[in-house]
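Engineer: Just below sit the structures, each encoded as C-alpha cells.
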Structure I
Amino acid sequence: MTERIQARLHLRYAGFALDVDLQLPGRGITALFGPSGSGKTTVLRLIAGLERTDDGFVSVNGEVWQDGRHFLPTHKRPLGYVFQEASLFPHLSVRGNLDYGRRRVCSAMDAEALERAVDLLGIAHLLTRRPDGLSGGERQRVAIARALALNPRLLLMDEPLAALDLKRKQEILPYLERLHDELSIPVLYVSHSPEEVARLADHLVFMQHGRALASGPCLELMNRRDLPLGQQEDGESILAARVVEHDAQDHLTRVAFTGGELWLPRHDLCLGHAVRVRIHARDVSLSLTRPGGTSILNILPATVVASSDAGPGQSLVRLDVGGTVLLARITRRSLNALALAPGQHVFAQIKSVALIE
C-alpha cells in the first residue's frame, strides 16, 4: 500500500472558510506555506483533532483518524506536535520534561524512542538543566525531542523557528535537516519563510484564503513563475544536488544535479551529502556557442523553454538543463539580438552559485 496522508477538511466560522482536499506523501517533509490567515495552522489543528469538523476525513498511511462515522480524539492519535513556543515546564529538568511527555503512551519502544530523539537533537548534555538555563534554540530542540519521544506516526510542526532570532535559527536548522534525513515518519511543517521551505521541504502546499492553491514536489513548485515563491522580482532557481568532490588546492566543492555539475566555494560536507543550491537569474547569461577564454567556471548546455517580460527592458528566460529548470534574466535587447525562441540550444554561463543554508 502506498504511504500517504489524506485530509479532506471543511470548516466555517465568522469571516473564514477552509476547504482543502490534500493527498500528501507518507514520508519526508511537507511544508504548508502561505500568508498569515491562509489556514495553515488550522489544517494542522484539524489533523491533530484539536479542532473538529463533522464532515472531515483524515488518514495517515492507511490508519483512519476521522471519517463520517468516528472521530479519534487528539490523545489517541499517534502524533507529535511542536508549536512556535517550546512551552516547557519550568519546574522540571529537560529530562523531566521529556519523561512527562512520554507518559502519554505506553510502548516497549518508549525508552528507545527517547534515546534516539535525544541523539538526533543533540541534547544529551542538557538533560539536567532547567528551561530557564537554555537558549531559545535549545528549548525548541527539547520541545521537538519531547514530541519524538512519543514515538509518533506523524510529526506536526507549526512555525517552530518563528520565535527565534537569526542566530538561533541557524543553530537549529541542521538538526531539522537531521530529522529529514533520518526519520521515517512524515512531517507536516508550517512556515512563512521561503528559506526554511527551500532548505527542508520535499513536498509543498501553497495555502491561500483557506484553500490549497497548489500541491506538489517542493522544487518544482518553487520554480514556477505563476506561484508566490517563484515570483521574486529578479527570479531565482533552486536545484537539488549532491556533493561529489572537494578541491582542496582551489578551495572549491563540486556538486552534481540532474542535468549537470556545478563548482562553488568550498563547503566542509561529506561526499554524497544532499544539498540545495540557489542561482539568481541575474547571475545567468546566455550564449549561442560555448564560450572560451572565460573566468566563469560553470557553463551548462541548455534549451530555451519560454521567455517572459521581467520589467522595463528586461526578460526572464526559462531554460531546461537536462530536466532541471534554470532561469536567466537578460535584457530584452539581448533576447532579440540572439533571436532566442523555444527549442533553441544555448549555453548558460553561471556567475554565482550558493548553497541554501
Structure II
Amino acid sequence: MLAACAVRVEDSRGRRYPEAPHPYRDDFQRDRDRVIHSRAFRRLENKTQVFTRRYSDHFRNRLTHTIEVAQVARTLAGALGLNVDLVECLALVHDIGHPPFGHAGEKALDAAMRAHGFSFDHNLHALRIVEDFEQRYADFRGLNLTFEVREGIIKHSRDYAAREFPELGEYLLDQRPPLEAQLIDLADEIAYHTADLDDGAEARILGVEEMRAAVPLFEMFYSQAEARHPGALPKLKFNEAVRGVLNLLVTDLIENTVARVRAAGVEKAEDVRRHPERLVGFSPEVERQRNLLRQFLYDRLYLSPDLKPEKDAAERTVRELFAYWTSRPQALPSSYQEKMRHELLPRVVCDYIAGMTDNFIQEQHAALCGKTVVAR
C-alpha cells in the first residue's frame, strides 16, 4: 500500500517518446531495468569510490556503493510507504554521471571546464547520458526514461535555479522533488559514511580508538558491543558498531520524515512539490551527530595524506588528457569528432573523459602522454 504522498506510476508525466505499456512491468520497473542494462551502469564497476584497487579488491567501488545505496533506499521507501520501484531506479542511477577517480576526477574535470568558461556537474552529466549518450533503441536516442526518473537524477541532491539553468526548465525547478527523490541523497550519505568507516579501518588509515574518541555514535555502539560480546574478535565488535550506526541513521530518518510530513499537513504528492522546503531529513540531534561523523571522515580519511598522492596523480591525469585532446581534437575517436558539429570542443572532451573507467583513462594517459602517473 502506497502512502497518500507517494508517487503513483499511473500518474507519471510519461516519457519523452511515448511507448506502448509493457505486459508485466510498469514504467518505473522498466526504467530500473534500462539503467541496469546500460553501458554507463556497467562502467561503475571500474570507477573509484574512495580507494583504488591498490589497497584491496575488497573495498567499495562506484558500483558496489551504488548497490548499497539502493538497499538503504529501498528500506527507507518501504517503511515510508513510498514507491519502491521509483526509489530503486533513482538509487541505481544516482552516480551514473561520475567520472573516473571519484571526487578527485570530478574536481579536476570541473576545473578544466571552468578554464574554458564551462563547468562539470555529475548530476547534469548523468542526465546527458540517459537522454543522449546511451544508444540501445532504434526509435530514439538515450533510454527514454520517465519524467520522474529524469527529474530525480538532477534534483535528488540539490535545487537548481531556473534563471541559471534555463535548459532544465521542464523539470519544475520552482518545486521540490517528490519524497522518493528527496531520500536518495540521504540514503547515499548513510551508505557511504558507514562504508567509509569500514574501508578506512580496513586500509589502516582510521583507527578504532580514534573513531571512538571523535564519533560519539560509533563510541556508543562500540561500547554496547563490548558489553554484549566481551570475548568477540575486535573486528566483529567493530562490525557491530558500524551496523548500529547505520541502523540508527536509517531509523531516525524514517521516524523524523514521518513527523515532518505530518507536521506539514502533506496529504498527496503534489503537496510535497509545493512545500517550501524538503521534508526528508534527520532529527536535530541525529543531524548533529551525523555532521560529527562527516567531519571526522573528511579530516581523517578524505583529506588523509595517505590518499593524497593518488588524488594528485588522478587530477594530473585528467588535466593533462583534457589539455591533450583540446589541443589535438583530431586525436579524438571519430564518434566524438562527429559530436563537434553540434557541441563545443571542451564539452566534447569533457564527455569523453567523464565516461572513462579508471583503467581506461590510465591506459590513454600512458599511451598519449608518455607516462603512467596513477600509483598502483
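No lab work stands behind these numbers, since they all come straight from the coordinates. Everything numeric in this text was worked out from a predicted model, so none of it was measured. Cβ atoms are built from the backbone, for glycine too; each structure is taken alone.
Engineer: Comparing I, II, where is Kirkwood radius over Cα pairs in Å, for residues 10-49 alone highest?
Structural biologist: Greatest value across I, II: structure II.
Engineer: One of I, II was used to compute distance in nm of label points 7 Å out along Cα→Cβ at positions 146 and 202, and the answer was 2.8. Which one was it?
Structural biologist: I
Engineer: Looking at relative contact order in percent (Cα under 8 Å, 6 or more apart), point out which structure of I, II has the largest value. Display every interim value, and only then the final one.
Structural biologist: Numbers: I: 15; II: 21.
Sorting by relative contact order in percent (Cα under 8 Å, 6 or more apart) in descending order puts II first.
Engineer: Suppose you compute Cα Rg over 2.2 N^0.38 Å for every structure in I, II: which one lands on 1.12?
Structural biologist: Comparing all candidates, it corresponds to I.
Engineer: Shifting gears a bit: If we compute FRET efficiency 1/(1 + (r/R0)^6) of positions 18 and 178 (r between Cβ atoms, R0 = 35 Å, to 0.05) for structures I, II, which one ends up with the highest value?
Structural biologist: II
Engineer: On to the next question. The value 16.0 for Kirkwood radius over Cα pairs in Å, for residues 210-321 alone was derived from one model only; which of I, II is it?
Structural biologist: I
Engineer: Using FRET efficiency 1/(1 + (r/R0)^6) of positions 74 and 258 (r between Cβ atoms, R0 = 35 Å, to 0.05), single out the structure from I, II with the greatest value.
Structural biologist: When FRET efficiency 1/(1 + (r/R0)^6) of positions 74 and 258 (r between Cβ atoms, R0 = 35 Å, to 0.05) is calculated for I, II, structure II comes out on top.
Engineer: Looking at structures I, II, which one was mean count of other Cβ atoms within 10 Å over residues 250-257 calculated from, given that it came out as 19.0?
Structural biologist: II
Engineer: Right, another one. Given a value of -18000 for helix-only ellipticity at 222 nm (-39500 (n - 2.57) for each DSSP H run of 4 or more, over all residues; to 500), point me to the structure among I, II it was derived from.
Structural biologist: Computed on structure II.
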